[in-house]
Structure 1
Amino acid sequence: MRVSVGKSEVDVDVDGTRAAYAKLSVPGPEECGCGYCRNWAAQRETTYPEGAKRLLESMGVKPGYETEVWEVPSRDGRHYYSGWYPFIGSVVAKSDERAEIGGRAEMGGMELWVLEGLSYRVPWLPAEGVNEIHFCAIIGWTIEEPEPPGAP
């Protein structure tokens, strides 16, 4: 199935991607369990705009089952989060322009873009024919614990 992510076009094996995600019982952030990942997981449901959820689901990706999430704190109390979801398929046309869903990340929306290949091998995916859809969003610190050391 052909899917547009901003100006990028990908051909997605929706059934193959959905079958791969069916093998997962724990999302990457919950598997990690660090404070940054727990903060992300606590706000995940309200952070993803409906349009981003629909896009991921149309690709066979299981929203909320990020393979990787990372965070960069800022001095104003906001936290820049980025992460990725793999999908089985090919990149037909690649653009560096990000798709803005619900507005720019700085304005409470989410930005998505496509990268070719995998950042690192994950055992529940085939070794070839896998690419990534990346996202970024900015959220606050809301969990009932202090921010981990290193935050400004």
Structure 2
Amino acid sequence: MDDIWQDALRYNRWANLKLLDSCARLKPAQLELASPGTYGTIAATFAHIVGAEQRYLRRLAGTTPTFSEKDPFPGIAALRELAGHSGDALLEAAGRLQPDDTTQVDFDGDMAQIRKSLIVVQAIHHGNDHRTHICTILGSHSVPFDDIQVWSYALELHKGAVV
């Protein structure tokens, strides 16, 4: 995997953790906020992001998911730990991919053989899409949150603040 994909996956991990850190300051009732046009509540959307990453890892590396969004909401701290692990594991799994690696995916009963690299693309897109939903909810309810755009990530990298 080249540096561009590594940067994209590192950003994905950083943005998940940064937004989870912002939401760690929220009261439980605020985690149940939602806005029209978004996935659901803040809590449900975070659980969906983390649960999806677990499924991407199953397809990329054959791992068994340890969390599903169908599980009871474990809290922001637990999701942050899971997101850190899945972010690291996505980087590791993507790093082992070969251009011709494929997997079978069930698209609502339509089985398709796809390149595993598309799962990496989906993981990045999915994270961006649903983090935007959470930011929409926070903004529409005037709840402050940390900036998670790529430029903020780049600036933190420049300052040596990204772990």
Structure 3
Amino acid sequence: MKIVLFDLGDTLENNDVLLPGAMQTLKAIANLRDAEGAPVAMGLVSDFDMPASPADIPAIRKSYLAILDALGIRHFFEPTDRCVTLSSDVGVFKPDEKVFRAATDRFALNLAFTSVLFVTENPIHVGAAHALGMRAVHFEQLGSVEKAQIAIAALAKLR
């Protein structure tokens, strides 16, 4: 596993509030290493406002990044031009392959989906990610530190 892509809404946060255990999960994933010993990259793939024109994209991204700032998690996803992919950037919503390809290519052009783990609360997106060859985890709202610890252990085993 080279990259862990997270959905934001209802996976790490709900109504602009970080879910209990989310910070611990991000910290633990930030310390994971791949099979070669390199740090596992982390990114966000989120459905967000669709632009009326390409000129709207910078303002949409700024709005999204403000959410990450308010949640106190932006530093996990820096540089954001590499680590944050919005449906707004691509022009389609998840689980369209184009969104996942755009997110993955930001880290390594044409990296095989088999090197990617997608974490989301949406079981339909899990199925779509599996169909593309990704590993995917249905990550129900954390809700507690105990759930986060169980999730971290499960993700670490997928290395």
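With P(r) over Cα pairs in 10 Å bins from 0, in percent coming out at 10, 39, 35, 15, 2, pick the structure among 1, 2, 3 it was computed from.
Traced to structure 2.
Upon calculation of volume of the Cα convex hull per residue in Å³, for residues 9-64 alone from the atomic coordinates, which of the structures 1, 2, 3 produces 116?
3
Given a value of -12000 for helix-only ellipticity at 222 nm (-39500 (n - 2.57) for each DSSP H run of 4 or more, over all residues; to 500), point me to the structure among 1, 2, 3 it was derived from.
Label of the source structure: 3.
None of the figures in this text is laboratory data; all of them are computed from the coordinates on show. Predicted, not measured: the structure shown is a model, and the values here were computed from it.
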